[in-house]
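**Student:** Next up: some structures, all given as structure tokens.
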Structure P
Amino acid sequence: MMKKKEHKECMSALLPVRDTLDVIGGKWKILILISIWEGNKHFREIERSIPKLSTKVLSKELKDMEENQLITRTVLNGFPVRTEYTPTAHSKTLKKVILELYNWGVNHRKKIFGKNA
């Protein structure tokens, strides 16, 4: 017979899932990541590609994503000085995860809202 797990064991086992949700969670991070994957490299390009995303929030999210090694920030010399954001190989490992989240979401919407959701 299987032994029931204690709360601490469950929390410990779920820590990687929690870490993942912390890294990609929120309203904007996945959208920003997809924008960068699609070739938008500069701050204004990313900002323009995502309606209703404020400059302040984009700046904060980019810093978080850089800290989590999802993107690389490079300051380019020239006038004016430009900053370029590029996806890391580590971020590209999330593509399959995001696709599975998308597929789950499609099925969930059908189940909850009906076939045409």
Structure Q
Amino acid sequence: MSLAETVSKIDRLNDDQRECIENCNEATEVCEWCADECLGDADMEECARLCRDVADIASLHARFMARGSDYSSDLAETCAEACEACAEECSQHDANHCQVCADVLQDCAESCRRMAGA
């Protein structure tokens, strides 16, 4: 069973929460990929660092939401800010992995902003 299928079975989650969890999980995967692709390129160090930060924060936020943590809305704001900073950095690079990452992070930031306001 995929993670998305598992998340869909958690009855207490609404559609926005499910979407945010899925976006956070996608952001985690894409940021790990982007960071790996940046390794060894001195011009990409900041991009790699931000990607690793987002991967950790987004993964934690998804887990907090899935278990209904009281801290998930606070972490949603942090996750949105990290996604926006990383997307801005990625968008400055021409590499395909950076462009894909920037797009995914914009979606994740929007979802997290909705959760921060919930």
Structure R
Amino acid sequence: MREKTLYILAEDLYRMGNSSSSRLANVRRSDINTREIGETDFIVADNNGVSVFTKEGLDECPLTGWVWELKAGTILPAGLTIVKRGSKGHHMIVPAENMPLAKYISLLESVAMFCEKQYMKRA
């Protein structure tokens, strides 16, 4: 049996969403790599996924809209991990292993329940 690792957020992370949702489970096909096996789409565990930011990264990024917070101490379910990517303060929540895309989205939905709407970020 493969060992599962749980990740606990070490710092507050932020996601840009809209007024009603963090859109954490809104996976853009252009941001991930998938492979079709049979009739099922699998997400490839290659450190691509959905973006989140530290406070510093959020302040520096040009995105605008509703800011949603994932508090430090939030436990990510087995199957998800955090990687630092790109600019300072930019992270991604990614699959820890190849898995059906629907499972990845479901895991993100379970994390999205812990997101709290904070404020409207303007240009």
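**Student:** Matching task: 36 is the computed value of relative contact order in percent (Cα under 8 Å, 6 or more apart). Pick the structure from P, Q, R.
**Tutor:** Comparing all candidates, it corresponds to R.
**Student:** If distance in nm of label points 7 Å out along Cα→Cβ at positions 35 and 59 is calculated from each of P, Q, R, which structure is the one that comes out at 4.3? Don't skip to the answer; put the middle values down first.
**Tutor:** Working: P: 1.5; Q: 0.7; R: 4.3.
Structure R accounts for this read-out.
**Student:** Next question, about the same structure. Which one of P, Q, R has mean count of other Cβ atoms within 10 Å over residues 19-26, as calculated from the coordinates, equal to 16.2?
**Tutor:** Details: P: 13.5; Q: 23.2; R: 16.2.
Among P, Q, R, the structure yielding 16.2 for mean count of other Cβ atoms within 10 Å over residues 19-26 is R.
**Student:** Suppose you compute Kirkwood radius over Cα pairs in Å, for residues 67-106 alone for every structure in P, Q, R: which one lands on 10.9?
**Tutor:** Working: P: 12.1; Q: 10.9; R: 11.7.
Answer by label: Q.
**Student:** P, Q, R: which one has helix-only ellipticity at 222 nm (-39500 (n - 2.57) for each DSSP H run of 4 or more, over all residues; to 500), as calculated, at -27000?
**Tutor:** On the way: P: -17000; Q: -27000; R: -4000.
Going through each structure in turn, the value belongs to Q.
**Student:** Still on this model: Using volume of the Cα convex hull per residue in Å³ for the comparison, can you identify which of P, Q, R gives the largest number?
**Tutor:** Working: P: 163; Q: 85; R: 106.
Sorting by volume of the Cα convex hull per residue in Å³ in descending order puts P first.
**Student:** Quick check on the output: 2.1 is distance in nm of label points 7 Å out along Cα→Cβ at positions 43 and 75, derived from one of P, Q, R. Which one produced it?
**Tutor:** Working: P: 1.1; Q: 3.6; R: 2.1.
The value was obtained from structure R.
**Student:** Can you tell which of P, Q, R yields 12.9 when mean count of other Cβ atoms within 10 Å over residues 27-34 is derived from it? Please list the in-between numbers first.
**Tutor:** Working: P: 17.9; Q: 23.1; R: 12.9.
Comparing all candidates, it corresponds to R.
Since every read-out is calculated from the coordinates, none of them should be taken as a lab result. Predicted model only: the values in this text are computed from it and were never measured. Cβ atoms are built from the backbone, for glycine too; each structure is taken alone.
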